[in-house]
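Structures incoming, each one as structure tokens.
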Structure I
Amino acid sequence: MAVFSLVPFLWFVLTSWKSPTEITAIPPQIIPSFHWGFYRSALENYGLLKYIWNSAIVAGGTTLVSVAIGSLAAVANAVEDALTPFGVKVTSLPITPEKVVKAIKETKEI
């Protein structure tokens with residue numbers, strides 16, 4: 001299964017390192033001569049670095065938002081996991097220290 005997935009990618013990479021005559025050669029050459037002209041063209045003529053930078057900004061922003069939202073849920077889960085062995089349940093959000101202390105005191109009274 002891995003061969004079916006990796007062979008097209010390997011062919012793509014090897015072809016990107018070939019010169020135009022090697023790409024159209026019959027029979028096809030498997031080992032390239034490591035022609036870097038296509039990469040230079042992508043960087044200089046087509047502004048590839050701008051697109052890479054835009055992708056990095058979007059990926060970084062998405063990661064920051066996901067971590068911010070996920071950390072809020074993680075704190076709520078951590079408080080619940082820490083208090084459950086003691087029979088304390090905090091069910092209302094947002095979880096504040098006052099609510100935790102109140103829930104602990106209510107549990108001790110029962």
Structure II
Amino acid sequence: MVFGKPNQNHVHSVHASAFFALAEIAGGQFLKQNFPTVVPRSLPIHRAAKVKYQAFVKCDIYSSAKIIDYSHDDLLAELEKNKRVLFKIDVKLFTPEVGRAFHGAFEWFVTLF
């Protein structure tokens with residue numbers, strides 16, 4: 001996310017809501033990139049999140065995401081077998097200057113049509 005006036009708070013750093021939105025979007029993008037055959041025939045719902053804001057940031061932010069507690073193949077197998085799966089995506093937001101600025105575990109519930 002590019003740092004700028006639209007995502008700044010009252011002290012001119014990145015607003016907490018911008019961190020959260022970027023992390024949630026990063027999780028959804030992770031699903032699209034890693035499960036391209038599932039997304040068009042499913043309903044992914046973001047159900048819950050546990051987050052920690054870790055730094056005061058005044059620069060561009062980058063993200064990384066990974067599945068927690070499942071391998072890619074195991075998650076796909078459970079989804080195909082049960083037509084639904086509940087899992088978490090670990091999202092980290094970071095900057096080259098600050099390092100890790102935000103960490104969240106985002107719970108997703110995916111149902112196949």
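Bear in mind these aren't lab numbers, they're just calculated from the coordinates by the rules spelled out. What you see is a predicted model; the values in this text were computed from it and never measured. Cβ atoms are built from the backbone, for glycine too; each structure is taken alone.
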- Message: Comparing relative contact order in percent (Cα under 8 Å, 6 or more apart) across I, II, which structure shows the greatest value?
- Response: II
- Query: Which structure, out of I, II, was Cα Rg over 2.2 N^0.38 Å calculated from, if the result is 2.18?
  - Reply: I
- Query: Given structures I, II, which gives the highest value for distance in nm of label points 7 Å out along Cα→Cβ at positions 23 and 79?
  - Reply: I
- For structures I, II, calculate distance in nm of label points 7 Å out along Cα→Cβ at positions 31 and 47 and state which one comes out highest. I
- distance in nm of label points 7 Å out along Cα→Cβ at positions 15 and 63, calculated, reads 1.7; among I, II the input was structure II
- Message: Given 0.65 as the derived value for FRET efficiency 1/(1 + (r/R0)^6) of positions 7 and 39 (r between Cβ atoms, R0 = 30 Å, to 0.05), which of the supplied structures I, II does it correspond to?
- Response: II
- Item | Which of I, II leads on distance in nm of label points 7 Å out along Cα→Cβ at positions 55 and 71, largest value | II
- If helix-only ellipticity at 222 nm (-39500 (n - 2.57) for each DSSP H run of 4 or more, over all residues; to 500) comes out at -8500 when worked out from the coordinates, which of I, II was used? II
